[in-house]
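The structures considered in this document are given below.
Read-outs: derived from the displayed coordinates by stated rules, not from any lab. Everything numeric in this text was worked out from a predicted model, so none of it was measured. Cβ atoms are built from the backbone, for glycine too; each structure is taken alone.
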Structure I
Amino acid sequence: MSKYRPETRDSKGEAVSDDTALFLIRDAVARQRELIHGKLHDGHGRHCALGAFWENNPGATLHMSLIDEVAAVNDSLGPNACAKDRWKKVNEWLRWKVRVLAQGKK
C-alpha cells in the first residue's frame with residue numbers, strides 16, 4: 001500500500017516499466033487542466049496525476065515507489081494550493097523527468 005495513496009492496493013500483475021509509466025502519466029496529466037490533492041479521485045470527475053493515469057489505463061500496475069514519487073510531487077504544494085497551480089507543477093516535473101530519461105537513453 002502506498003503511503004501517499006492508501007486507496008491503492010497490491011497487485012499480482014506485472015508492473016509497467018517506470019519509464020513507460022512516466023510517459024503515460026505525463027500524457028494523462030496533459031489531458032487534464034487541474035489536479036486534486038491527497039487522493040486518486042474526488043467523485044466529481046477530478047483526479048490527481050495517478051488517478052488521471054488510471055482513468056486512461058484501468059487495470060495497469062505500477063511500482064509502489066513510482067506511485068509514492070508521483071503522489072509526493074502531486075501533493076507537494078499542499079492541500080490549499082489551487083488545482084491549476086498543482087497541475088502546472090506536476091506537468092512541469094513530468095516533462096523534466098521524461099526529458100532526463102530521454103537524455104539518459106542516448
Structure II
Amino acid sequence: MVYGRTKSEAITISSGGTDSTSAEVDNFLLSGILFPATMTGTTISFKWSIDNSTFVDVTETDGTAVSYTVTAGDVVRVDPSGWAFAGQGWLKVVSGSAEGADRAITLLFRTA
C-alpha cells in the first residue's frame with residue numbers, strides 16, 4: 001500500500017508577539033498542529049503568502065477568519081482538503097493573545 005509523504009515544520013511565536021515565523025508549504029497540505037503545553041493564546045488564525053513577504057489573512061468564503069481552538073500540549077487535527085488552495089507559498093500562525101514567552105509550534109503536512 002502506498003501512502004502520501006508527510007513533513008513537519010517548526011515555527012516560533014516570539015515572546016510578547018502574536019505572529020509566528022513562516023513555514024514553506026512546499027506542495028503539501030496542512031493536516032495538524034502540535035501546540036506546546038505553555039501556549040498562552042486559546043485560539044489561532046492564519047496568514048498566507050505566495051512570496052514570503054506580503055502576508056494576507058486566511059478567511060472562509062463568508063469572510064470570517066479560519067481559526068482553531070488551541071489545545072495546549074496536544075495535536076489539533078486539520079482537514080487537509082480545506083488547505084488545497086495553499087499547496088504552495090508560506091503560512092504563519094497568529095495567536096489570539098500575545099505569548100508570554102517564545103512558543104514553538106509544529107505544523108504537520110501531508111501530500112494530497
* Comparing structures I, II by relative contact order in percent (Cα under 8 Å, 6 or more apart), which one has the largest value? -> II
* Asked: Taking helix-only ellipticity at 222 nm (-39500 (n - 2.57) for each DSSP H run of 4 or more, over all residues; to 500) from the coordinates of each of I, II, which one would give 0?
  -> II
* Asked: Which of I, II yields 39, 31, 22 for Cα extents along the principal axes in Å, as computed?
  -> I
* When distance in nm of label points 7 Å out along Cα→Cβ at positions 36 and 68 is calculated for each of the structures I, II, which structure yields the highest value? -> I
* Ranked by distance in nm of label points 7 Å out along Cα→Cβ at positions 52 and 76, which of I, II sits at the highest value? -> II
